[in-house]
1. Where does the value 10.5 come from, among I, II, when mean count of other Cβ atoms within 10 Å over residues 191-198 is the thing being computed?
2. Please compute distance in nm of label points 7 Å out along Cα→Cβ at positions 183 and 271 for structures I, II and give me the label with the greatest value.
3. Please state which of the structures I, II yields -14500 when helix-only ellipticity at 222 nm (-39500 (n - 2.57) for each DSSP H run of 4 or more, over all residues; to 500) is computed from it.
4. Can you tell which of I, II yields 0.4 when distance in nm of label points 7 Å out along Cα→Cβ at positions 199 and 311 is derived from it?
5. For which of the structures I, II does the calculation of mean count of other Cβ atoms within 10 Å over residues 247-254 return 12.2?
6. For the read-out FRET efficiency 1/(1 + (r/R0)^6) of positions 111 and 151 (r between Cβ atoms, R0 = 25 Å, to 0.05), a value of 0.05 was computed from one structure; give its label from I, II.
7. Output the label of whichever structure in I, II has the greatest value of distance in nm of label points 7 Å out along Cα→Cβ at positions 71 and 103.
8. To which of I, II does the computed value 0.85 (FRET efficiency 1/(1 + (r/R0)^6) of positions 167 and 255 (r between Cβ atoms, R0 = 41 Å, to 0.05)) belong?
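No value in this document is a laboratory result; all are computed from the given coordinates. Model, not experiment: these values are computed from the prediction. Cβ atoms are built from the backbone, for glycine too; each structure is taken alone.
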Structure I
Amino acid sequence: MPETHGRRRAALRGLLTEAGVDTLLVTDLLNIRYLTGFTGSNAAVLLHAEGDAKTLFCTDGRYTTQSATEVPDLDTVVDRASAAALVQRVAKDAKTYGRVGFESQHVSVEDYEAFRQHTALERTPGLVERLRVVKDEAEVEALRQACAAADRALDDLVAAGGLRAGRTELEIARDLENRMLEHGSEALSFASIIAAGAHSAIPHHRPTHAELKRGDFVKLDFGATVDGYHSDMTRTFVLGEPAGWQREIYDLVHSAQAAGVDAVVPGAEVSEVDAAARTVIADAGHGEHFAHGLGHGVGLQIHEAPSFAATGVGTLSAGMAVTVEPGVYLAGRGGVRIEDTLVVRAGEPELLTLSTKNLVVV
């Protein structure tokens with residue numbers, strides 16, 4: 001998608017002017033992928049404010065063929081030390097490149113000290129990330145596909161009787177992960193969380209050889225990846241007829257999640273979105289049992305800006321992709337989390353994870 005990547009680079013040039021630099025050295029591989037489409041493991045970009053004619057892409061000889069396909073619209077330099085090679089280009093032609101910014105949040109002290117032996121660099125952190133927080137339609141489509149792969153995998157798992165007493169958390173994790181791959185996921189978004197019984201009260205439990213038992217909550221937090229974009233979804237099931245306390249906290253989390261989703265509108269303060277769901281849980285007397293933030297941005301990384309938390313700062317804009325994931329966790333007994341990935345839209349958000357949120361008894 002050269003046109004898409006070209007538009008992203010053009011948008012970034014406006015931020016260079018705002019930051020007071022003429023050129024930006026981009027070294028973070030996810031940012032490079034966002035700007036160029038390159039998916040290899042070694043690259044750097046020297047993006048010039050005056051356009052692509054003065055912009056350089058650098059990678060090493062392993063990726064000569066790949067980069068010709070993925071980055072056909074930029075002049076390419078081949079050098080193993082990609083970032084250093086571009087810095088040396090700047091040093092040799094300071095008049096062309098002018099004031100050069102760099103991604104100071106992604107560059108080590110050692111690399112910075114080596115770079116400044118050749119030329120002066122200006123700290124300009126977070127410029128590409130400012131663009132990445134609002135997704136274009138190509139990104140949203142990749143997120144849709146990733147969410148669909150996860151939805152279909154979960155549907156298959158449940159239909160096949162994969163959630164049953166006697167199976168272990170690890171067996172379910174591998175089963176679900178294989179089904180996501182079968183439905184088009186190129187990789188896992190993160191290590192799947194499969195938590196049964198008392199383990200479901202641990203927000204980020206790692207699957208073990210523990211066997212599922214009748215009466216257990218079973219919490220599944222998992223995601224697929226398509227074109228580098230991550231889905232994120234949590235659903236909680238119960239094995240056999242739920243006890244009264246299980247229905248109570250499930251219904252509570254379900255209501256809180258709905259309140260959080262309803263609050264996801266352009267212009268909303270991120271702290272207000274968190275409060276919309278958290279207040280429902282706190283008013284029911286379970287505030288202390290919801291100890292994490294309500295959600296986060298998602299895209300080329302599983303955790304991106306914005307962050308839904310009481311201390312969060314900033315407002316939502318149309319096109320942001322976020323999760324809403326309240327939970328109630330009763331130590332030693334069990335817990336519930338319900339999570340969706342959605343896109344901020346005018347009016348109401350676009351829900352990308354479509355698996356039912358009603359309590360499913362298996």
Structure II
Amino acid sequence: MKLTKRSVDALMPEDKEYGIRDIELKGFGIRVMPSGRKTYQVQYRAAGRTRKIKIGVHGQVTADEARREAKKLLSEVAFGANPSEDKRMYRDAPLVSEVCDRFVDEHVKVHLKPTTQRTYKISVEKAIKPKLGKYKVKALTRADVSKFMHGMRDKPIQANRTFAALSKLMNLCEQWGLRPDGSNPCRHVKKYKENKRERYLSPEELERLGIVLNQSEAEGTETPFVVAAFKLLILTGARLGEIQTLKWEYIKEGCFMLPDSKTGAKKVYFGPEVQQILDALPKKPANPYVIAGTLEGEYMNDMQKPWRRIRKRAGLEDVRIHDLRHTFASVMVGAGHSLPTIGKMLGHSQPQTTARYAHLADAAMHDVANSMSGMISGMFKK
């Protein structure tokens with residue numbers, strides 16, 4: 001019979017479940033349960049098998065609404081779709097929290113540097129899992145990501161780091177066949193603008209820091225290894241991790257031959273003052289590291305606590321360890337070295353990374369211009 005509100009209302013339950021087919025739309029029908037529950041459905045064949053899809057329960061869905069949905073589904077089938085299989089795949093699709101674990105095991109632990117691993121793991125455990133973990137991977141939308149980012153607007157840097165991890169995760173979900181190609185929901189979602197913090201030590205501040213470092217070592221409040229680490233950072237412009245994990249075997253004449261760094265294998269050049277610091281450092285038996293830690297065979301892994309003590313004593317409480325690297329670069333700029341040379345010394349893989357110091361070079365050039373114009377102007381007056 002034709003399924004209408006009146007005809008469906010008139011259907012009475014029996015001892016066993018039974019079905020009624022619509023006389024007009026092939027494949028459209030309704031199942032009547034002994035309980036009296038009546039469910040609209042569509043039946044079709046795909047890949048040699050008969051498939052059924054539930055449309056909705058009579059009373060919650062009208063007969064006309066069910067008919068329209070049935071026509072839509074049957075139209076999709078006619079063009080090669082398999083909505084029943086799509087529905088099953090969606091039902092069986094993993095949650096974001098489940099693919100997060102795979103992401104950490106198969107990508108983060110395998111392909112990323114230790115420091116980046118820590119950043120990604122924090123993003124996954126502290127933000128992505130708690131906020132997006134219950135979403136189906138297939139169902140995550142751009143609107144969901146936008147809302148997620150908006151929720152972290154008060155921590156823009158952390159939000160951007162988390163966004164990078166989420167975007168990579170979604171790309172891998174495409175690679176793993178868990179989302180359609182080109183469906184990354186992070187596309188077109190804006191990251192927050194980051195105001196890069198720039199802090200350079202003045203010559204007077206550098207002098208003050210040097211005095212405090214020497215006093216701390218002489219008084220025994222800091223170990224020779226801690227003091228040496230900060231001096232090496234200032235004198236080489238190396239990254240903290242590069243100095244912490246520096247091994248004696250990496251030291252060659254005038255340079256550190258690092259087999260691995262943030263940007264891959266790298267040379268860190270140094271002068272005779274660095275060699276003097278290295279020569280004065282004791283070598284611990286069975287410890288390959290220059291900056292030896294308290295545990296046997298390990299390097300000093302916590303430099304933040306001693307740095308907080310040292311900078312407080314030096315009156316430099318707003319200075320981070322990484323600012324020592326910036327200071328090295330600023331001194332190079334002041335000495336007239338080119339940005340490509342500075343980038344080479346710092347081990348930058350991209351020229352735009354070094355470009356952040358361009359304004360310092362501009363300031364130095366302005367000083368030269370002022371000096372020259374004053375000199376030439378004086379000649380004119382004569």
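1. Numbers: I: 22.0; II: 10.5.
The correct label is II.
2. Details: I: 3.8; II: 5.9.
Looking at the calculated values, the largest one is II.
3. Considering all the candidates, the number was obtained from II.
4. II
5. II
6. I
7. II
8. Values: I: 0.85; II: 0.65.
Label of the originating structure: I.
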